[in-house]
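Just so you know, all these numbers are worked out from the coordinates, no wet-lab data involved. Note that the structure is predicted; figures quoted are calculated from it, not measured. Cβ atoms are built from the backbone, for glycine too; each structure is taken alone.
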Structure P
Amino acid sequence: MLLIDNSAWSRRRKVGARDRLEEVLAAGDIVVCVPFLLEAGYSARSGAEHEALIGRLQMLPRVEVTADVERLALRAQSELATVGHHRLAPADLMLAACAHHSRHGVLHYDRDYDVIAAHTSLEFASEWVAPAGTLD
């Protein structure tokens, strides 16, 4: 199972990402969490679009943000600070902590997840939706 990050979701129509997203969605291998839902909802251009988008995404299985997840994210940020990488997006840290806690991977298009995986005690599979640098 893979927690999806908005960096992958926002590129869902791009050649190179579309097939991978369709594959994992069809297999039922995508889960969501509140940090992702908030980021996805931020991109809506109207109330109606927001309602439709979030309504569809909330039908996917969900990982809850618990007190344990919060502690994991704070610890990861502290670990990153010791190596000078603490200025990563808070939503990315929360999503990575959700992935660690639920034993899921993260599907993304964001180098931050590789940094988090390399420099913190969070354990999760960092899976790119497409090779880095191919969709920008």
Structure Q
Amino acid sequence: MASSVFNGTNLLVKIDGTAVGHTTSCEISLSVDMPEATSKDSSGFQEVIAGVISGSISFDGLVDYTDTNDNVDDLATALLGRTSIEAVFGTAVTGDQIYTADGFISELSVSGDMEAAATYSGTITLTGPIVASTNS
């Protein structure tokens, strides 16, 4: 059954079918370029057309080098190898909306403050079609 308003903890990012480990936040960003289409016939008003669609998925988490789910070492391997991955953004609830696309790990950083858990953050730049579907 699809979720109504839900807790953001339920959102997850999967890479090649495996949830990214120990995430604390995640976000999908979709956009469409708007090329100018203004002409003398536009009566002084700007006109645009829908152009190229693009997207990215970003995430933050806690570093755990023993985690069997995708974590810093797996993400770094994909980035350094310029490896294409399949990314899924959504929940694990049947009936919920999910977004699936191929992409590349385009950014990855690891940081640690004194007396705090080590953290990581990353970005997946999506390439090709971004498919919205219902989780089954």
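See the values below:
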| quantity | calculated |
| --- | --- |
| Which of P, Q yields -0.68, -1.08 [log10 I(q)/I(0) by the Debye sum over Cα atoms at q = 0.16, 0.33 Å⁻¹, for residues 39-86 alone, calculated] | P |
| Structure with the greatest value (metric FRET efficiency 1/(1 + (r/R0)^6) of positions 47 and 111 (r between Cβ atoms, R0 = 35 Å, to 0.05), set P, Q) | P |
| Top of P, Q by mean count of other Cβ atoms within 10 Å over residues 7-14, largest first | P |
| Structure (P, Q) behind the derived value -15000 of helix-only ellipticity at 222 nm (-39500 (n - 2.57) for each DSSP H run of 4 or more, over all residues; to 500) | P |
| For distance in nm of label points 7 Å out along Cα→Cβ at positions 95 and 127 computed as 1.4, the structure of P, Q it came from | P |
| Source structure (of P, Q) for distance in nm of label points 7 Å out along Cα→Cβ at positions 15 and 31, computed value 3.5 | P |
| Structures P, Q, by percent of Cα pairs over 18 Å apart: label with the highest value | Q |
| Source structure (of P, Q) for relative contact order in percent (Cα under 8 Å, 6 or more apart), computed value 27 | Q |
